[in-house]
Structure 1
Amino acid sequence: MRLALIFLVFFLLNACTDDVVVKPAAELRLEYGLVAYDSLLTECPFQFQKNKLATMIEKENCNINLEYPRMNATLYLSYQRVTDDNLNKLLSDAQKLTYDHTVKANEILEQPRVDPENKVYGMFYSINGDAATQSQFYVTDSIKHFLSGALYFESKPNFDSIYPAVVYLRNDIRRIMESIEWGE
């Protein structure tokens, strides 16, 4: 009888707990506002449209950093002159830099850019996964100009966390590739 009473008290005390309620999965909502572009005019032999949220920092030899302070990201742009014998090396180096990230990347998607009217040919790489960079690209006119770019975040790569910013900045990179104009 005593044992039955102990079990009854134990059962009643445990029966008074709250039910476990499963909470729905939450997603981070990041909004960066409407995109507005203006022309980037420099002394360099190219121009393009850049996002007004980006801060331009000119470096030596027409290299440019576009910093996005709200996203803690930087798009590094490197310009080089094409000569008689360096185009293949420039293309090879740009592809090698992208595919060096296959160790951490889940996938690398290629999107070619072919615009014979404006003499712009290139490739846009979307790098998905916890790689150091999430996007890279290059454009050239195949005669005089070669511009490459790589997007880096100032944080440890965690693709799930930075994905909204990655999508936003990939659209900016596409806009650069679509709006680039070569000078002399």
Structure 2
Amino acid sequence: MRVLSKEELESQKDVIRTDLKENSPIFIYPTDTIYGIGCDATNKEAVEKIRAAKQRKENPFSVIAPSKEWIDENFVVNDNAKNWIKRLPGPYTLVLKIKNRCIAENVAPGLDTLGIRIPDHWFSNFVAEIDIPVVTTSVNKSGNDPMTSLDDLDAEIKSKVDFIVYEGEKKGKPSRIIDLTDEEKVIER
């Protein structure tokens, strides 16, 4: 497993994009809130690897969108959702109804909705540049505290990831979840 800086990730962007499309790597990355574990959200095999690492069989994952246009193309965007999308990037996960199946079915199994993020963080620019939706979920086994630094990364999860993009300790908390599928509803964690 490799630990990469922002600069190393940027310099290897084309290689990583190819690897995400041709293989099934999973990786840890920073956001504006906490560290996330992710993969190409269109790759069913990679999503299964995250489920195994987190010991999370069915609960849905969210996705970092490559762009606001991608959201408009693939999700039902009502007036309320439009107002929230204008606030992106930010520390929000917007739950929207899926219009076009643009992700692997096991990202949100059995659901016609998906949590969407665009973090207010340089990593979102990387996702936009590679133009691949990326699974985003906290780095922890289900029910445990999320990773805040390499020191508290679960050894079993660490053994299953292909690389980590690390930028030091994170002191944030998970994003706010805003359900926009009907009437606006904030979901507390």
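Here are some notes:
- Read-out distance in nm of label points 7 Å out along Cα→Cβ at positions 6 and 126, computed value 1.1, structure in 1, 2: 2
- Identity of the structure behind 34 (criterion: relative contact order in percent (Cα under 8 Å, 6 or more apart), calculated), options 1, 2: 2
- When Rg and Dmax of the Cα atoms in Å is computed across structures 1, 2, the figure 25.5, 101 traces back to 1.
Coordinate-derived values only; no laboratory data. In this text, all values refer to a predicted model and were calculated from it rather than measured experimentally. Cβ atoms are built from the backbone, for glycine too; each structure is taken alone.
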